[in-house]
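Quick note: the coordinates plus some simple rules give every number you see, no bench work behind them. None of these values were measured; they are calculated from a predicted model. Cβ atoms are built from the backbone, for glycine too; each structure is taken alone.
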Structure I
Amino acid sequence: MGDVRVEIADQVLLITLDRPGKKNAITDAMYGEIAAAFQRAADDETVRVVVLAGEGPDFCAGNDISMFADSAAGKQDIAASNLGAFLGAISTFPKPLVAMVSGRAIGVGVTMLLHCDLVYVASDAQLILPFVDLGLVPEAGSAWLLPQRIGHARAFALMALGERLSGTEAAALGLANRALPAADLASVALAAARTLANKPPSALAATKKLMRDSAAIEAAMVADRGAFLTQLATPEAAAAFAAFAARKSPAA
């Protein structure tokens, strides 16, 4: 596959974002590959658990900004992209989902964690939600899910002020199960995944279903999808993408 690596061992399917040169920013093609991997895992009875990881020092720098910029410029219809398939797959995935986060997790690199059942972070990881600064709103139902997890005041500060969270802070707030040295991250997360894989699968799936308000999550995702597409068409979003592109240009 392209920039997504999928491996199976010990009844655990490992999905690795494999674009380290771009800090694992997710492209449209990658969204499609991840969604397909989730579907494969859901259909395969030999897969008991899925683990999300990033290749290299960073977990995920969010959505590849060119997708948003092209959509704002009328060059791409993001509503017809694979982003929707990815969000649908991760938000409804019926089996245990584990994430291991090192380095930077930005945008969707953070919001996807709200759909994971176990999250392990490096103590020095940095979690950032820059949506408002890009003229956008958070996606993946996170405007509803995050306040449910950590309260309105703290969630608003993260989303509106763009405050950063370290891995240690994320664990203290309940966004992650444990913060630990980066060198120990993979071994601890994969050990937890293997432990889950040895549990009765139907009992795990039923427990996960009971713990998630699927109707509320779906409603939140429908609402933020509409708001996201509206914001994407605003002049402030176009200005934010232009400023971002100018900072990234060789002449800048």
Structure II
Amino acid sequence: MVGERVRVQKAIARSGLMSRRAAEEAITAGRVRVNGKQVVLGDRVDVDEDSLTIDGIPTPVDPRLETHLLYKPEGVISTADDPHGRPTVVDLVDSETRLYPVGRLDADSEGLILVSNDGELTNRVTHPSFGITKTYLAMVAGVPAAPTLRRITEGVDLEDGPASARSVRLVDSHGDRALVELVMGEGRNREVRRMLEHIGHPVTRLVRTAIGPITDPELAPGESRLVTAAEIRSLLVSGTGS
């Protein structure tokens, strides 16, 4: 079904990514394509159906698309509905739109998660082939030595196969516990917890602090906000794959 057709520069400007003048300049420079075809000034885009890219990066222009950044508290479930009546991430977002979690965050973990109705964004954030990283802070029992932490980047064998972090560093330590930051390229079930337990430092608290380049230290548990078009673009640019 054909939806609303508007001039390409208007659709880009309306998305909030850039001004109409900047959009016109991008079109003139040959940076904008619709369904793989380079457009010129005056061309139109079906915002409901067509795929628009700038510099090869998908650019959501459908005004019905909505993405929120939520700080998920511990105990909240990363699903749209829960048959057991437990609170879900969707319950915490103030929106009239039907939204879904982008990926998952364990119930006993906390931190940032995206909630959206953008299928293309969801696929790019969750599929490992696009390489969008997630950053975590883990409070662990004991203070891991540098060679022990290095095992996580070199790879450890878990029951469902090898696992490794893109990077890991000791942030702080106090007494018999430490704070460790990990950057992950995939998100298998409880992977961070299992890796740290494997090297002898079980997790006592786990917080996701960033999704690709998107972070917000001002968000408190249970709070959310809309993600800007510029943030979405930076996220998609960071996930160009390898």
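Out of I, II, which one gives 40 for percent of Cα pairs over 28 Å apart as computed from the coordinates? Kindly include the intermediate steps, with their values, before the conclusion.
Working: I: 29; II: 40.
Source structure: II.
Which of I, II yields 2.6 for distance in nm of label points 7 Å out along Cα→Cβ at positions 34 and 122, as computed? Can you show the working numbers first?
On the way: I: 1.8; II: 2.6.
Source structure for this number: II.
Can you spot which of I, II the value 2.5 was calculated from, given it is distance in nm of label points 7 Å out along Cα→Cβ at positions 18 and 210?
II
Quick one: helix-only ellipticity at 222 nm (-39500 (n - 2.57) for each DSSP H run of 4 or more, over all residues; to 500) came out at -14000 when computed from one of I, II, so which one is it?
Values: I: -14000; II: -6000.
Working through the options, I get structure I.
Comparing mean count of other Cβ atoms within 10 Å over residues 154-161 across structures I, II, which is largest? Could you put the intermediate results ahead of the total?
Values: I: 16.4; II: 11.0.
Once mean count of other Cβ atoms within 10 Å over residues 154-161 is worked out for each structure, I has the highest.
Between I, II, which one scores greatest on distance in nm of label points 7 Å out along Cα→Cβ at positions 66 and 82?
Across I, II, distance in nm of label points 7 Å out along Cα→Cβ at positions 66 and 82 peaks for II.
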